[in-house]
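Listed after this line are the structures, all set down as structure tokens.
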Structure I
């Protein structure tokens, strides 16, 4: 506009021509801008992911499930009914199935587990979107039992990872979509109780090179969030083992990994921040028969972790981890969220408060790690 004004002041005879020329240039510029692609940054999204401890189906647990089913079928739904609202509240909920489900064989407990296949139905009814199946008991029923376990989850429409029926399946990371965010869930175990792997791809043993390569692949396939689940540690020890600590250091140093969660030791372990990332070392048991009668008193305790994750394009970070301490009531094996159980009188208050104190004493409380 300055050039038009200057021409008007000093060369009146050329005013019309200059105006036409300037208008043409302006029109061309507008057309050029209109044809250029408009870049709209992706919205910042906030999601919650729920993870929990072992579903460990000892024989007293499935015997009670048979009673719940009227003696004709195994029903685990009532045992999980009190934690169902917690599972349903998350944008994405992942369970941990420690025991095989092999319909071709009768149920069995420790040391070689086989859970009734109706456990998969209870998992679906409780609201879990997917399960990981990588544990020291994954191979208790061999490759055929592993295959049948995955088939039961498939029949119930439950996604799964951590063990595989083929090399092709093992090569594909599990990536789930929630609230417009692509979340990869990778699962590994430290051991298989000395049972040799039927195939190299049946289950993945936890090692930094394998996990880091899988995380990179998940990112290349479009995952915005990558969560690693580790079934690892020394049983009944609240403090993470040297193996857990070393692996957590290596994994959280990778830009590809968002957070690490885990279970296995049958008691709760702390939630810590390493390289600015959440590491949920051990969520204890969710459902089992373990009590002071066989094991440490704390084996009756567990917690459900809620990871709060902010996603901005391909960048994701965990901003807070809430955890809900739970306690398994006996003899009906109903899993109770402790604070809600205290308010509703679902179990003796002194036992619930003792469990709360044990769990929060290990896990702690801070602005970024909150017991609920």
Structure II
């Protein structure tokens, strides 16, 4: 079986260099999910990636991106050319994708595609139809959950999803949203990174950590106020992530020297900070929509820490598997966050070690790349059998 993966994701090192050319921070959760799924599949199978790299005339300092192909183990990354004029940009990308597919051996091939980028899903479904290949949509968010989009964007993507043969989704409800035809599907909450370069975090001393979306609606300002009210002189709060309004964040931090905004960090640094924290915190407020459709990807990474406890606002899906391994709080209200942090600090070392160890063990059983590979490859084989 050969897997052809249509995505906006890049090789890890290439994503770092591309991100540095942007005047605003890219959404790393999209990159992380697709990059990890690609590498998970490549543990056992060849994967040819057709990458529509993120580009913006307004926010990207590069004038264009050249076409390029490079190999990483069993993965071949095909980067499509990106031209500056918008009128020809996507036409040229589709032409190049068509040429790439025409040169591939498509015997026993299957396509996977992102479902939240109109150009990606349009191109992938057209080529799947042209070559009579099964095509699986990978769903990790709702269309309405993407910033600066409207109703027409949502309608278009959900209509295009009707052209897909099956679905991989992070929640059952997300599958129900996209999968109106009740086709075969697979769900899993996330994928753990299987290798990274450890970064020395000792200069920060003892700290709590949050990494993720810094939009106000995801609870970062509640966390800052909760930390201030604890008045812990010997512990810092480190914050990193994307979608930040820096002026507003600076005003919230004020002159508190124990709260440090690190900006957007690469994966190696984020995972090192997670691993060496006292507590990793997920303050995302509870809502029925968040609970149904979104898995906090930072929480998946938190579960793999060797040393840190976790405080998180409740999440129905993860509560089932990690009920005793995480300090769950009912809301992102300041009082609830304060209580959750205090509950962590009040644990003795034995209780702490047990919770951390169990969380890591269960997370690897469910979300390791090898575990995801096994269930996803078995799922994809079903479509090739149907084709026969």
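Every number in this text was worked out from the coordinates using simple rules, so none of it is lab data. None of the values given here were measured: they were computed from a predicted structure. Cβ atoms are built from the backbone, for glycine too; each structure is taken alone.
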With helix-only ellipticity at 222 nm (-39500 (n - 2.57) for each DSSP H run of 4 or more, over all residues; to 500) computed for every candidate in I, II, -10000 is reproduced by structure I
The highest value of FRET efficiency 1/(1 + (r/R0)^6) of positions 128 and 168 (r between Cβ atoms, R0 = 30 Å, to 0.05) among the shown structures I, II is in II
FRET efficiency 1/(1 + (r/R0)^6) of positions 56 and 176 (r between Cβ atoms, R0 = 25 Å, to 0.05): greatest across I, II for structure I
Using Cα Rg over 2.2 N^0.38 Å for the comparison, can you identify which of I, II gives the largest number? I
By the measure Cα Rg over 2.2 N^0.38 Å, for residues 144-215 alone, tell me the structure among I, II with the highest figure. II
When distance in nm of label points 7 Å out along Cα→Cβ at positions 80 and 96 is computed for each of I, II, which one produces 1.5? I
